[in-house]
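Right after this note come the structures.
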Structure P
Amino acid sequence: MNVKVEHVEKNKVCLEVEVDSDKVNAAINTAVRSLSQRVKVPGFRRGRVPRNILELTLGKEAILDEALQTLVPEAYSQALVEQGVEPIDKPQVEVVKIEENAPLVFKATVEVKPEVTLGEYKGLKVTKEKVTITEEEVETILKNLQERAATFVVAEDEPAAVGDLIMVDYTATIDGQEFEGSKAENMPMVVGAPGYYPGLSQSLEGIKKGETKEVKITLPADFRVTELAGKEAVFNVEVKEVHKKRLAAIDDEFAKDVSEFNTLEELKTNIESRLLEAKKQQVQEKMEEQLLNQIVEQAKVEVPEIMIKRRAHTMLHNFAHELEHRGLTLQTYCELKETTQDKVEQEFFPLATKSVKQELVLDAIAKKENITVEPEKVEAALDELATGLKDPDQAKQRWSEDGTREVIENSLIREEALAFLLQEAIVTEVEPSDSEAEEINEAANTEESKAEATEADSDN
């Protein structure tokens with residue numbers, strides 16, 4: 001096979017590929033057998049249709065087109081590997097010549113990864129915030145666990161306090177008129193908690209079972225129902241039940257109930273250890289972000305528009321999934337924000353551009369430094385991804401064919417490249433500023449709370 005490469009535009013090449021005649025003849029014979037199996041011709045059994053009859057029935061071009069379906073993709077893939085071309089889109093293929101007993105000639109024009117001119121990437125200066133765990137942070141996690149383990153007891157004559165659960169009936173009006181969602185029966189409500197109608201539950205602190213109360217609240221300017229935003233709503237509320245929150249004492253028994261540990265001290269030690277790891281991870285990510293910003297700033301690369309659009313579309317897809325977890329659809333979100341899906345996608349363009357640039361520069365560094373990953377590491381990542389699937393082996397086979405394996409391998413190589421940069425960097429340990437410390441602590445506490453919640457759910 002012969003291949004010529006011509007650069008037709010910036011980030012676009014044309015591959016002229018010539019496939020040997022013996023491969024062309026073999027592909028034509030395979031095409032004849034395949035069509036003979038699939039095409040129904042009166043007077044002939046499937047698989048027994050002679051070639052000359054097929055040509056009369058379908059035309060010679062149909063047989064050649066069938067042969068091209070295998071010849072072109074295989075030759076194109078081989079040409080990419082031989083020439084080291086990295087496409088970022090599907091090719092536009094033009095068949096120049098296809099006939100029996102002669103070479104196949106076709107041209108494939110495709111956009112390719114842009115060239116990256118690297119700047120300095122070794123010896124970069126980064127700061128690393130010191131990590132400490134305070135008793136208050138451990139207590140915060142314990143209190144979160146205590147809240148999740150809370151029980152509720154029906155109260156006959158006790159007033160509702162913040163955190164108590166109440167069951168209410170209500171009717172509401174705006175300017176004397178009812179509106180959608182203005183009536184509810186046996187609606188659960190946590191006193192003092194933010195709800196659909198901000199301020200309503202806060203106004204019910206101190207109320208008892210059987211009591212009624214008129215509550216006036218002004219709906220916020222960003223209320224999800226646009227036509228009601230900023231208006232005053234009048235609620236007539238009747239409390240059907242009051243459930244008092246009961247918090248367990250934080251002691252050894254509590255530790256046994258909410259964790260795998262037998263003592264409170266063991267639970268505290270575990271929380272401290274996990275908080276420490278979570279904070280270290282946050283600090284690590286901040287250092288990596290510093291490195292990424294520097295290598296991108298010092299490199300020269302023009303990101304093709306198609307890569308930006310594709311990444312922005314992926315980000316939009318992920319955002320839609322996040323909305324679903326919050327009980328919203330992307331369409332509903334767009335209606336509430338008075339925008340369109342296209343405009344939301346465009347809002348991701350700056351972040352998409354930054355993300356793609358970082359990957360392109362990391363890829364260039366990995367290539368220059370000959371950074372690779374062992375096949376076993378890729379296989380382990382695929383095994384982890386396939387965990388819990390009905391047929392893991394089938395999934396892994398599909399991932400090898402559809403490009404998922406390559407995506408994972410590239411991601412692992414970038415991780416190795418980032419680790420290399422950090423190893424080569426000049427790291428200075430510093431005391432975090434108040435804002436940085438708060439950011440790290442908040443992120444670490446969030447991750448720890450998620451982990452505790454997951455464990456609590458699995459225990460239940």
Structure Q
Amino acid sequence: MSETHTATAVPEGGLRRSLGLKQLIGNGLVFIGPAAPVGIFGPIYAKSGGAVVTVYVVATLIMALTAISYSQMSRVVPAAGSVYSYATTGIGRGAGFVAGWMVLLDYLLIPSVAFLFTGLAMHSFLPAIPAWVFTALAVVLTTGLNLAGGKSLARAAMAVVIAEVAVLAIVLVAALAAIAGSGIHQAPLSPIAGVDGFSLAAVLGAVSIAAMAFLGFDAIATFAEEAKGTSRMVGKAMLACLVIAGVLFLFQSYIVELITVPSPAQLAADPEAQGTAFYDTIRSQVAPWLATLLGIAKALGASFAGMMGLAAGSRVVMTMSRERRFPAVFGTVTRSGSAPALATVLVTAVTLILAVWAAAEPDGLDLLSSTVSIGAMSAFILLHASVIGYFLVKRKSRNRLVHLVVPVVGIVFFLLVIAFANISALTVGAVWLVLGIAVAVIQHLRRRGTDTPLTDGPDTPAPAAGRAHDKAHDQAHD
């Protein structure tokens with residue numbers, strides 16, 4: 001049993017429900033990027049010994065566990081706050097604040113990296129114009145779509161996804177033609193079993209890199225308040241997005257590895273060549289102009305990925321503001337219920353500062369790129385913990401597989417990813433966490449001084465709606 005939402009229903013102070021299943025999937029895919037493996041093909045190929053396809057199979061399965069946990073919580077709490085709302089419901093307000101605070105780091109840094117990537121790419125074509133100018137333009141132009149609301153955002157996202165997939169298809173068809181004409185450089189089973197033999201340790205070591213390619217699918221949960229249909233739609237969209245992305249990742253990685261000339265060992269010995277390995281292979285084995293076309297598509301697609309990240313971040317800020325975790329003014333939406341206007345402006349301003357600053361720094365891209373995963377991984381851990389806390393502890397669920405095994409495996413995996421993260425990422429994550437704790441403590445002290453408790457407030461209809469079908473949900477899944 002699940003609650004059905006109509007397209008015309010606009011809760012007081014809430015967002016208009018205008019997004020169907022296809023739009024939600026499109027939002028997730030544009031944030032991930034259909035050609036996400038292009039930039040990390042080299043590192044995965046080198047680290048896994050060539051077993052790139054196996055790495056992506058494992059990574060897809062691991063991320064699917066996270067999608068399952070998202071699906072479970074989104075049915076109970078159909079709110080735009082994503083992991084903030086889920087952790088608040090499943091664990092408590094303190095954990096909820098930490099989850100929301102950490103996922104905001106993800107939704108600030110990933111768009112910053114995406115916009116910076118666009119700026120650097122355009123600067124390479126027009127070197128007379130500084131990269132920061134292109135970066136700022138990308139932020140400003142896509143902000144207009146964000147303020148236009150979820151429906152306009154979804155249309156733009158779908159158009160970009162179709163364009164990226166079309167370019168990727170052209171490149172891969174040309175690669176298949178090259179294989180038919182010139183043969184392959186790696187054995188047909190090498191992408192599965194490795195070039196010089198299979199190594200489980202090598203595969204597992206590369207899985208943490210491959211998992212980063214899927215970051216962004218979780219943004220679908222932030223559009224829960226705008227989803228039409230039943231409360232199950234968000235979960236369906238997330239799983240569908242993962243499956244589609246996984247298939248695309250497997251297919252492109254398999255074909256490109258077959259025509260890759262360097263061995264994994266040779267590429268491992270040349271770290272500088274790893275980042276461009278995909279492009280270099282297409283350029284040398286297929287056609288130089290196709291490598292350029294793919295680069296342009298990736299550069300433009302990055303702007304829209306950043307746009308979706310801003311949309312996700314603004315909706316988390318909106319929900320946290322409704323519950324007085326941030327100033328209440330950021331919890332307001334436009335009169336039409338199409339967008340959280342002030343939250344969007346706030347998140348955009350912070351992203352603009354980060355992206356333009358990084359564009360002006362020689363190593364700005366490396367600095368931001370090295371830290372993008374910490375916020376997401378921390379939030380995923382609290383998401384899985386919220387499933388255990390809500391279903392197993394509070395509701396006494398008997399479904400041990402979905403409500404215990406799945407989240408425990410997810411928690412262990414993401415703890416390992418964080419444990420092996422580089423020191424700069426851990427430092428930024430730790431500093432951000434300390435800042436969040438300081439904000440939470442200050443809020444607590446101010447509330448004690450004014451005797452003002454935290455409340456969901458009348459302007460947060462979504463969590464209340466979620467509680468309304470707790471019992472029906474538990475009966476269906478126990």
Assuming 0.10 is FRET efficiency 1/(1 + (r/R0)^6) of positions 141 and 237 (r between Cβ atoms, R0 = 25 Å, to 0.05) as calculated from a single structure, say which of P, Q it is. P
Per FRET efficiency 1/(1 + (r/R0)^6) of positions 53 and 277 (r between Cβ atoms, R0 = 25 Å, to 0.05), the highest-valued of structures P, Q: Q
Parent structure of the calculated result -23500, given that helix-only ellipticity at 222 nm (-39500 (n - 2.57) for each DSSP H run of 4 or more, over all residues; to 500) is the read-out and P, Q the choices: Q
If relative contact order in percent (Cα under 8 Å, 6 or more apart) is calculated from each of P, Q, which structure is the one that comes out at 33? Q
State the single structure among P, Q that was used to calculate distance in nm of label points 7 Å out along Cα→Cβ at positions 221 and 301, giving 4.1. P
Comparing structures P, Q by mean projected area of the Cα convex hull in nm², which one has the largest value? P
To test your reading of the models, identify which of P, Q gives 5.2 for distance in nm of label points 7 Å out along Cα→Cβ at positions 101 and 173 when calculated. Q
At a computed 20.8 (mean count of other Cβ atoms within 10 Å over residues 245-252), which of P, Q: Q
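Each value in this text was obtained by applying a stated rule to the coordinates, not by laboratory testing. Every value quoted in this text rests on a predicted model; they were computed, and no experiment measured them. Cβ atoms are built from the backbone, for glycine too; each structure is taken alone.
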